[in-house]
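Given below, in the form of C-alpha cells, are the structures.
Where a number appears in this text, it was derived from the coordinates with a stated rule and is not lab data. What you are looking at is a predicted structure, and each value in this text was computed from that prediction instead of being measured. Cβ atoms are built from the backbone, for glycine too; each structure is taken alone.
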Structure 1
Amino acid sequence: MALWGFDVDSVVGDLSAVLERVAWEEFGVRVSRDQFTEFHLEKCLPLGRDFIMRWIARALEPEWTLEMKPYPKAVEVLRDLAMSQPLYFVTARPEPHTVRRWLLHNLHGVEAEVIIVRAVGEFQGKVPVLKEWGVTHFVEDRLETCEILAADGIEPIVFEQPWNSGRHKFRKVKSWDELKEVIEETKTGRRRWPR
C-alpha cells in the first residue's frame, strides 16, 4: 500500500510568494517568481550570494513562515488523506517547530497527532526519515532530492516549479488537483485518462 510524504516549502506552501514579499518589504528589491528558474537563486538572479542567503534566512523566520499561504486545494487533499494515513512532512529547514505551527494552523480540523513533522537541516537527510516511516511516495520540488529518493526506492513526485520544469524523468504534477488524482491512482491501481 502507498504511504505518502511531503516536502513543505514550494510543495504545500507557496514560499515563492513569501520570497517576493520579503525581498521588497524588507530589502527594497523587486523580484518575481518567474525569475526563480534555478533552485540555487544565485544562478538565476543578478544578486550577490551573501544578500541571497540573508534574504532566504529572513523569509524562513517564523513571522514570515506563518504568513505563507498553502497552494490551492492542498489543505483539502491533505485533510482527505489524513483519514487514511498519518500526514508525514520532512523539511530541509533546521527546526520543525515553525513548520508544525504553520501546518496545525492551516490544517485545522486534522488531529495534531496525525501531523508528523521532521526537520533534517539538509536535503540528503530526508531519505533515512522516510525509510524509518515506511513512506513509499514523496512529493518534492528539488530534483537532487528526487534523485536520492529514487535511488533508495522511494517514488518521487515532482511538484512542478520554474526551477525543475522539464529537466527530469520523474512523474510530475502541476497542482494539488493533479496530485489528488495520483494519490487516488495509488489506492485503486488504475491511472486516469489525462484531461
Structure 2
Amino acid sequence: MEPVFLGGHPAMDFLNTSFSPRGERVDVISDGRAFLDWLVRAGLVTESAVRLTRRLSAERLDAVANEARRMRSWAEAWIARWSLAPGADYRAELRRLNAWLHHGAWHREIQPMNGRLAIVELPRVDDADDLLGLIAFQLASLVVSEDPTLVRRCAGDGCTLWFLDRTKGHRRLFCSASACGNRAKVAAFRARRRA
C-alpha cells in the first residue's frame, strides 16, 4: 500500500506510516528498504543519502526499521497525551527523544534561495542510526513549534490517520475531505433519507 502524506507535518506523516484502511492494519515501514523509500518520499533524505546507505547490510537497515516502528508506537502514545495535556511533565519522554536526537548528524551548506544565498542545514547519513535521528528531529520540531491543540485524529469512521489542523478556523475533522469527509457526508445524507 502507498504511504499517505496528509498529516501537514513530517512527524504526523511518520505516525501515519501505520494505518487501517477498511479495517486492515497496514505498515508502510515493513523493512529497511521500505523505511528508506518512505524517508525519500517524505523529503527527509535525498537520493544521495540513499546511495550512501546502500553499503549497509539489509539486516542493519531492517533493524533500524524495527527501531523506527518502536519509535512510532512510543511517539503515537506520547503525542496523543501531549495534545490533550501540553503543560504536563514530560521529562522522561524528552530524555527518550533526546537519546534518539543524538543519532542525527547534520552539515551546513550555502545554497541559492529566492535569489539570495542562504545557509541550510542538511542531514548527513553516515550510518543507519542517523535515519532515526531524522525522525526524532521531526518529532522534536512538532512539540517545540506547533500548537498541541491542533494535533488531531481523523473523525472518519474507522480511520486512524493523524493530522495537524492548519485550517483558518481550526475546524478540520477529517484526514481528507475527498476521502473520509466525503464518506461522512454520504452517510449523513443516507441517514437523512432513511429518516
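Can you say which of 1, 2 returns 1.7 when distance in nm of label points 7 Å out along Cα→Cβ at positions 12 and 60 is computed? Value 1.7 for distance in nm of label points 7 Å out along Cα→Cβ at positions 12 and 60 corresponds to 1 out of 1, 2. Matching task: 1.4 is the computed value of distance in nm of label points 7 Å out along Cα→Cβ at positions 28 and 180. Pick the structure from 1, 2. Comparing all candidates, it corresponds to 2.
With distance in nm of label points 7 Å out along Cα→Cβ at positions 20 and 156 derived from the coordinates and found to be 1.4, which of 1, 2 does the value describe? Of the structures listed, the value fits 2.
I have -11000 for helix-only ellipticity at 222 nm (-39500 (n - 2.57) for each DSSP H run of 4 or more, over all residues; to 500), calculated from one of the structures 1, 2. Which structure is it?
So the calculation was done on 1.
Thinking of 1, 2, which structure, once Rg/Rh (Cα atoms, Kirkwood Rh) is computed, gives back 1.02? Source structure: 2.
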